[in-house]
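What follows is a group of structures, each given as structure tokens.
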Structure P
Amino acid sequence: MEAGKIDHNIGPVVEAMNRTAYLETISSCEGHIKHEIYDIPYIKFFCKASGINALSDILNKVYRKFDKGYLMLHIIFDEEFDVCQRDAPEGYLCLQINVCLYKPENMEDKLTVFRLMEKEFRQASRQ
């Protein structure tokens, strides 16, 4: 994927996240199979410290609404993000959401999660 380009299927989620008052996306990937190894979908972003609870509420709603089997939505902060954290605006954290499915190659499940995430972030941006 070229720099500045957003994968087609995750694009609406990224756009919805950027419409909230507390998130600013940095990079994303909708997940791809490369040499029989699956890269999981992720979105890396800056989150205003005051928006952490709202972010958690949104991901909990997505998790509860996904009824197709196993789903884990990880919010991670890692020392690898150190450079990213140095670039974060004052009062923001650099975080990443990983979308982990039982069968990650299942496009239908992945698209369902993306649609749920987009819907919840859009609703949150209207509040």
Structure Q
Amino acid sequence: MKVPKGCPICGGKLAVKTVRCLSCGAEITANFSSTPFDSLSQEQLDFLIEFLKTWGNFSQLARRLGVSYPTVRSKYAKILEDMGIVSEGEEGLSAGEVLDMLERGEIDVSEAERLLRGKTTK
């Protein structure tokens, strides 16, 4: 079982204080630090594992997961946001980056159109 994200009573941040060896039962009590990964769901952790298996290649990851490139980018952006690495809406592609991806064949014209819709050049 994963440590809950927050207190079920008040929603506050939880701290892990005790860990126990499943083999001998020894217990260690301390104020253990958490990592940004602790805030992620199992689905998000699984996505990151697949991301690492594809060496961070969004196009390959999209094919592997059977989803579109924008879906992969959206999931990745949400993970960064949930980990506190970027704020909502901070992460994004410039028009030049989208056109470069299109030229390399990483996305098709319809995906490029969706990514560019409403964007101004950076």
* Structure fact -> Comparing P, Q on distance in nm of label points 7 Å out along Cα→Cβ at positions 70 and 102, the highest sits with Q
* To do: Name the one structure among P, Q that distance in nm of label points 7 Å out along Cα→Cβ at positions 62 and 86 of 2.9 was derived from.
  => P
* A value of 3.8 was computed for distance in nm of label points 7 Å out along Cα→Cβ at positions 6 and 110; which of P, Q is the source structure? -> Q
* Winner on distance in nm of label points 7 Å out along Cα→Cβ at positions 30 and 54 once structures P, Q are ranked, highest first -> Q
* A value of 2, 9, 15, 17, 15, 12, 9, 8, 6, 3, 3, 1, 0 was derived for P(r) over Cα pairs in 5 Å bins from 0, in percent; which structure in P, Q was it taken from? -> Q
* **Which of P, Q leads on relative contact order in percent (Cα under 8 Å, 6 or more apart), largest value** => P
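Read-outs throughout are calculated quantities, based only on the coordinates presented, and are distinct from any laboratory measurement. Computed from a predicted model, the values in this text were never measured in an experiment. Cβ atoms are built from the backbone, for glycine too; each structure is taken alone.
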